[in-house]
1. So if we calculate distance in nm of label points 7 Å out along Cα→Cβ at positions 60 and 140 for every structure here (1, 2), which label has the highest result?
2. For distance in nm of label points 7 Å out along Cα→Cβ at positions 68 and 84, find whichever of 1, 2 sits highest and give me its label.
3. 1, 2: which one has distance in nm of label points 7 Å out along Cα→Cβ at positions 92 and 116, as calculated, at 3.4?
4. Can you say which of 1, 2 returns 15.8 when mean count of other Cβ atoms within 10 Å over residues 100-107 is computed?
5. Given 47 as the derived value for percent of Cα pairs over 22 Å apart, which of the supplied structures 1, 2 does it correspond to?
6. Figure out for me which of the structures 1, 2 the number 10.4 belongs to, where mean count of other Cβ atoms within 10 Å over residues 12-19 was derived from the coordinates.
Structure 1
Amino acid sequence: MKKVIPMLWYDSGAVEAVTFYTSLIEGSGIDDIQYYPDGRLFSVRFHLGDLHLTAIDGGPHFKFTEAISLMLLCKDQAELDEKWAALSDGGEELAMGWLKDRWGLTWQVIPEKMDEWLLKANPGQSKRIWAAMEKQPKPNFADLEAAMEEPK
């Protein structure tokens, strides 16, 4: 069976980025680092949970865009706050759970219950969920859970 493995292109700092990501996400690790004969980085293979990726220091030719992002599902507000703070440090908060890290990679940091909430939601609940998400860049569990309650 063939595997599809996303390749992340960094200007420089791929090992630093991967070391940071693997320290932040449980069940992650660096699988191997390969170098060219002159000592430059060829690639760093790693996994974030069960997602396998490869990163390279490819130079300034290409930049990350929001067209590709990594989604990080969080079990509660404390975990979301921790991951959000770490990933957005030196980066940029965007909107509705999206941020860019200091290397320019876009992440969606959202509650793992988001799909469940949206699948259960009637049209009124769905409208309230999206309104709660639009209020601030970082999702708030309490606001999202309240959106699922029917108004009295």
Structure 2
Amino acid sequence: MYIRTLRLRKPVLIAALLTAAAAVVLILTLTALRFARKDRIYRVRTEAQRQAVIAELGWKTAEKPSGHKTITIPEEFDEVYKGYNALQKEQGFDLSKHKGEKAEVYTYPVYNYPGHKDCMQITLIGCEGVLVGGDVCCTELDGFMQGLLPTSDSDSR
């Protein structure tokens, strides 16, 4: 039987451990960045950017908005704004960070929401060309509102 021993010097061992640790940290960081959707910055300054965001979220809409207006996000939120901001916080946005700022609001018809063919619309709210909020809603009399991301009810598109 033949036995061979391998002698590692301390600097080589330390370098190997540091390299392995750096690789693990890099992999974890890249994985975290990939799945950090809430921290993603969506650009909405141009129509092409807005269409790209809408498509990435999984919605099919018209090529041009059905509505566009400029608003100022109020300094003090009433109950309606507080409720709407709660919906925004659920999806990683916070309108309270933009109090007093001018915002561009774009609405588009949504064509691929199951069970609701002609009454759905998506709203995108942008400040300085960056998406800061939005929703998908049903405009019928007994309509509803949800965040921009599809829910389990709308996932069957």
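1. Numbers: 1: 4.1; 2: 2.0.
Of structures 1, 2, the maximum of distance in nm of label points 7 Å out along Cα→Cβ at positions 60 and 140 occurs in 1.
2. Details: 1: 2.7; 2: 2.0.
That would be structure 1.
3. Values: 1: 3.4; 2: 2.3.
Matching structure: 1.
4. Numbers: 1: 19.0; 2: 15.8.
Among 1, 2, the structure yielding 15.8 for mean count of other Cβ atoms within 10 Å over residues 100-107 is 2.
5. The correct label is 1.
6. On the way: 1: 17.5; 2: 10.4.
Going through each structure in turn, the value belongs to 2.
Values quoted throughout were computed directly from the atomic coordinates according to the rules given, and no laboratory measurement underlies them. Remember, predicted model here, so these are calculated numbers, not experimental data. Cβ atoms are built from the backbone, for glycine too; each structure is taken alone.
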